[in-house]
Structure 1
Amino acid sequence: MSFKENLKASIKKNSWLTKLLRNYRDGFLFTKSYKRSIKGTNNKLNINSSARFINSTITINGINNTINIGAESFFNNVEIFISGNSNRIEIDKLVSFNKGGSLWIEDENCKITIGMNSTFEDAHLAATESNSMISIGSNCLFAYDIDVRTGDSHAILDMNTKKRINAAQNVSIEDYVWVGAHVSILKGTLIAANSIVATRSVVTKKFEQNNIILAGIPAVAIKNNIIWTRERTPD
């Protein structure tokens, strides 16, 4: 029997060793434990048993809120926060926040959804006004220091009419989008599938064309008919 076969057999015989290796990733030993604070009634927290956390917190203040976290998801130094009523956070399986971030909801009837196998180095997602939503598709790649928000958190009024002119709007990021470092994605935006957002860009409007590169402040399409891959040097 080879060394590799002996090692596998030894691990299989020792359940404690199997559990230890399952909880080891990128130099960290982590568990499914996290700090949580839930206040209010009819709040639901559904976390798959294979989800793993390092130094993360979950806070819910309100009623009728739901958080669902899928299988084999990973959260390192992440704050998940809901303050309000009838809000929802949906995290599909194999989603990972590798170095930090936050999922932040305030007010009522807001929603944040993240599709399967989307990965984040460090990103902050905020739905901070009633009836607004952030939707992120599957297989997306987010770098670090990224800000995604549905609102401005403070009102701006027309000087003459006194009416508010900066109401919250939904954000939609479709499947297989690569977002570079230091990017801001603001209210009312759409990034279509298979696209790239270049480093330090600020996205302020809808882009409905697939397979484009966005860049600049504000972001504009600078190239089309592109594809991308997670590999540095594809075959």
Structure 2
Amino acid sequence: MAEAYEGRPPYPDETFRILLGLPGVTGGSVLDVGCGTGRIARSLVDHVASVDAVDFSREMIRVGRSQDKGNHPNLNWILGRVEEVELTPGYALVTAGASIHWMDWTVVFPRFREILTPVGYVAIVEGDRPFNAPWREAERELIRQYSTNRHYQQIDLIKELVDRNHLLLAGDRRTVPVGFSQTVEDYVESFHSRESMSREHMGDENASAFDAELSRILADFADNEGVIQFQLQTRVVWGRPLA
């Protein structure tokens, strides 16, 4: 699962310029929750005083340490659930990617409020999948079919957080779409980095069937070398956590 995570398309560079432009972040301390292999943490670490990167997967952290800047002196890896691990208050920013779906919001958002500076924000980063790809609907239907999350559905995460009084919005920006290319093989494999689509949870038979069907869909869009081209766009939303 951790190795598949590195096959996910990267966040555009503009993502990190947005994060670093928030009050107090440059030169401050950052907490990256559900960090996975630390794609956000490792991209910020040169520009801040420190980054605490929290994930419950030992394997994710192992892979993250092996990546570029994974052993940066300002990067502190923390193994455990953000609901429970020991943290150091005074963060200028808390960042979260898709993994925030799986956290206990009634626990983590009050905790974020306690550990942030008075002007600090929680920033949620969405969008490491293709933007407006022509195969999007077929891909979504395939995920609905094979996801081990039997209640799988597309939700507006930010709306849910606001409606449930966990987040008071302060800003919402989208990066300019940028082009990216990837082999069909790597693109398909990246789906198995998701908890509900991991090979361990799907089983070999379903994982192989999913791979074959998605590869067939993408074949119509790939060049002669099996490479697909698509656009990437990230949404960065930030606000104050509510108790």
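No lab work stands behind these numbers, since they all come straight from the coordinates. None of these values were measured; they are calculated from a predicted model. Cβ atoms are built from the backbone, for glycine too; each structure is taken alone.
Of the structures labelled 1, 2, which one yields 2, 10, 19, 22, 19, 12, 8, 5, 2 when P(r) over Cα pairs in 5 Å bins from 0, in percent, for residues 39-142 alone is computed from its coordinates? It would help to have the intermediate numbers written out before the result.
Numbers: 1: 3, 14, 25, 28, 19, 10, 1, 0; 2: 2, 10, 19, 22, 19, 12, 8, 5, 2.
Traced to structure 2.
Matching task: 1.9 is the computed value of distance in nm of label points 7 Å out along Cα→Cβ at positions 95 and 111. Pick the structure from 1, 2. Working through the options, I get structure 2. The greatest value of volume of the Cα convex hull per residue in Å³ among structures 1, 2 is that of 1. Quick check: -2500 is what I get for helix-only ellipticity at 222 nm (-39500 (n - 2.57) for each DSSP H run of 4 or more, over all residues; to 500), calculated from one of 1, 2. Which structure matches? Among 1, 2, the structure yielding -2500 for helix-only ellipticity at 222 nm (-39500 (n - 2.57) for each DSSP H run of 4 or more, over all residues; to 500) is 1.
Using the calculated result 26 for relative contact order in percent (Cα under 8 Å, 6 or more apart), pick out the matching structure from 1, 2. Going label by label, the one that fits is 2.
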